[in-house]
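A.B. asks: So, here come the structures, one by one.
Please treat every number below as a calculation from the coordinates, not as lab data. Computed from a predicted structure; not experimentally measured. Cβ atoms are built from the backbone, for glycine too; each structure is taken alone.
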Structure P
Amino acid sequence: MDSIVVTGGTPLKGKIPIAGAKNACLTLMPATLLTEEPLTLMNAPRLSDIGTMTLLLQSLGAEVQSLQDGRVIAMASHGPVNTLAEYDIVRKMRASNLVLGPLLAREGHATVSLPGGCAIGARPMDIHITALEAMGAEIELKDGYLHAKASGGLKGAKVPLRFASVGATENILMAATLAKGTTVIENAAREPEIVDLAACLTKMGAHIDGAGTSTIIIEGVDRLGGATHPVVVDRIELGTYMLAPAICGGEVECIGGRVDLIKSFVAKLDEAGISVEETKDGLKVARKNGRVSAVNVRTEPFPGFPTDLQAQMMALLCTAEGVSVLEETIFENRFMHAPELLRMGADIDISGGTATVTGVERLKGAPVMATDLRASVSLILAGLAAEGETVVSRVYHLDRGYEHVEEKLGAVGAKIERVSS
């Protein structure tokens, strides 16, 4: 099993290219099930989760090809479609549930295993189920599978979401493109990945208004066509690499970075004493002066501070001057990286969904273990700032969401390597 070894204390200098968004690509790929024509995605990230979605779509009868060293994904679902999404594949990744809406819309029935993924909270499927039932689906949970059918096809409906769930918004958005009539999603999630999905579906012939707002209106059409679409930049990878020079010094330009994708995050960096400068190619990041300042962070749905950057921000605040309070409002169990940071000399107190972090002058390298995707990269960031060597084990979590992290950080001067045991 691979580990990442980081030797801290080296300021960074150079450029880091930001990949296409994992969460956008995993949403865009199931859209191939909505059409018999080709769907091609450009700027795709090269991640294990993309491989898992590829296997799932292939098991459903889609043709999926990885081209140009994985940067292009060419798909087509012109043959018979299998409507059974089996446990052995779905269990590996939460985003697998995004085939449910497209299969129901295309075939009128689907059997989809309950999904797996990182153990960071319940992330219930009931929001998806209630919304699809409002559109005329009948759904039964039996033996760990959702058995769904819409005998007369899905029908447009008013769909109020009790929580602005990203996954539920995406599932309903795709399903509604082929439903009869008008669907209105109320309290819809507003994330850039949803805007990107709507843009792709529109290219395919869908009629969608309001993506990026809390109310999305979809007029169903009889069929969708093919399209070629570039995946939006990964705002979570962007934020992660912006934190690298913030935590260990130096200056890094994140190529492809956009402030509009992470405004609330950039505001917190400014408050902490981190300079973010827009360039013609992306965003340039550096500390303003000495140690960063403590800040308080509360995770919220977009456009608030992203939950997927909370662990990385905690790593930064472990070395800040003063006391920071981080409140996690999206997922329970999302402070599992804290005990590992304590092993590195951090001062963190957890009480329910709140972490109080008292900054220390310097972390110390230690053997630590990744517990989930974002926790894994937070420990690597901590290692960049630590004295001595940090060994991060169980980095298969890391490979689900970050492509070649040791190469990208190594290219800007970090002392980092991957080792196999």
Structure Q
Amino acid sequence: MIYLDNNATTQCDPRVVDKMLPFFYEKFGNPHSRNHQFGWDAENSIEEARSKVARLMGAQPKEIIFTSGATESNNLALKGVWEFFQGKKNHIITSTIEHKCILDTTKYLAHKGVRITSVPVDKEGFLDLDDLEKSLTPDTALVSVIFVNNEIGTIQHIKKIADICRKKGVYLHTDAAQALGRIPIDVNDLDVDLMSISGHKIYGPKGIGALYVRKTNRRVRLTPQMNGGGQEMGVRSGTLATPLCVGLGEACHIAQETMSEESQRIQHLTHQLYHGITNQLSHVYVNGSMAHRVPGNLNMSFDCVEGEGLMMAIKNLAVSSGSACTSSSLEPSYVLKALGIPDDLSHTSLRFGIGRFTTEDEVNQAVHDIVSAVNKLRDLSPLWEMKQEGIDISTIQWAS
């Protein structure tokens, strides 16, 4: 099989694995044990990893809170800020294309009485900044906007969003799981207050992530969501998994060293895939912005092709029909729906994720397989035949 689903998860880089291995059986101490060398060694390794994570985003090490991943980081950011402001501010703003864990967290908070506003996006997936500004009130505690959408790869104008939030004195959180390591990020230049990341999106291990919490210029306060030993500066209790923290740190270090060159190579392969398909197939549409898109993410819809049939026809390609969290659903993607894409095209969309270990040969094979599958399915489609004859399918009155 050819793996083209790097937006769902990435292969753990062998260099990351090598860095982690000693902490499973040689340096296995509890990093919170302060009475012997085993604990000291583990603690020092975690602090080194924390510094590597901070460097990749331009933060201070003390601003990095290790978590189990972006989902926990997002929960901690939204719930933690709201609980800190409870009784003073009771309004949170997000967008209509946030990751499922943000949407489900806001649903939970809505049941708690929080007022939630979801700002719409345009056809390329960009937040409507005028609507955002109009939505802000003195009661707004937090704005949470995804940095790079996991389905369509659109890069939001986070700095412009931060400027709007600053004028109103509102915290800004961004889910940067799909952005960190793929595009340059400096939290101080962007002026964000909280930022979530995940290890397995940047060739690190699963089960580890982090939340950036601003402590310089203005201090962000959070109410902890887990009670325990007060680890992670009292914000996130629980014994840290030293091997995973070390793995995340090494993944961030590698990303910092290789990002510029790697992004160019991945962008080249993405264009190769796009042009290989569109040069041979008509009525193919890119979902999201083509100009402001993270390298490696390509979401395309194929007109007059049945979605499940297409997935079955390319069984040797590991691709996604949406985000990994919603790929088991037969419902049209809520992200594509928010962009105004019709259900028939949403059902035929594929998300390709090109990554560090993808080769040109694999991309060429993927182009061949997709073009072949689409042509075969269209040959069997009466809708395709009508479209070829110039019949406007949308005007047809189907018998019930």
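A.B. asks: Here helix-only ellipticity at 222 nm (-39500 (n - 2.57) for each DSSP H run of 4 or more, over all residues; to 500) was calculated and came to -8000; which of the structures P, Q was it taken from? Please report the intermediate quantities before stating the final value.
C.D. replies: Details: P: -8000; Q: -12500.
For helix-only ellipticity at 222 nm (-39500 (n - 2.57) for each DSSP H run of 4 or more, over all residues; to 500), the value -8000 is produced by structure P.
A.B. asks: In terms of mean count of other Cβ atoms within 10 Å over residues 130-137, which of structures P, Q is highest?
C.D. replies: Numbers: P: 21.0; Q: 14.9.
For this comparison of mean count of other Cβ atoms within 10 Å over residues 130-137, the top structure is P.
A.B. asks: Name the one structure among P, Q that distance in nm of label points 7 Å out along Cα→Cβ at positions 50 and 378 of 2.6 was derived from. Walk me through the numbers before you get to the answer.
C.D. replies: Values: P: 2.6; Q: 5.6.
The structure behind it is P.
A.B. asks: Here's a follow-up. Assign the value 0.15, calculated as FRET efficiency 1/(1 + (r/R0)^6) of positions 154 and 370 (r between Cβ atoms, R0 = 30 Å, to 0.05), to the correct structure from P, Q. The partial results should precede the final answer.
C.D. replies: Values: P: 0.15; Q: 0.85.
Answer for the origin of the read-out: P.
A.B. asks: Still on this structure: Taking mean projected area of the Cα convex hull in nm², for residues 146-225 alone for each of P, Q, which is largest? Please report the intermediate quantities before stating the final value.
C.D. replies: On the way: P: 5.1; Q: 6.0.
Checked P, Q; max of mean projected area of the Cα convex hull in nm², for residues 146-225 alone sits with Q.
A.B. asks: Something else now. Where is mean count of other Cβ atoms within 10 Å over residues 18-25 largest, in which of P, Q? List each step's numbers first, then the result.
C.D. replies: On the way: P: 26.0; Q: 15.5.
Top value of mean count of other Cβ atoms within 10 Å over residues 18-25 goes to structure P.
A.B. asks: Work out distance in nm of label points 7 Å out along Cα→Cβ at positions 10 and 346 for each of structures P, Q, then name the structure with the largest result. Spell out each step's value before the answer.
C.D. replies: Numbers: P: 2.3; Q: 3.0.
Structure Q comes out on top.
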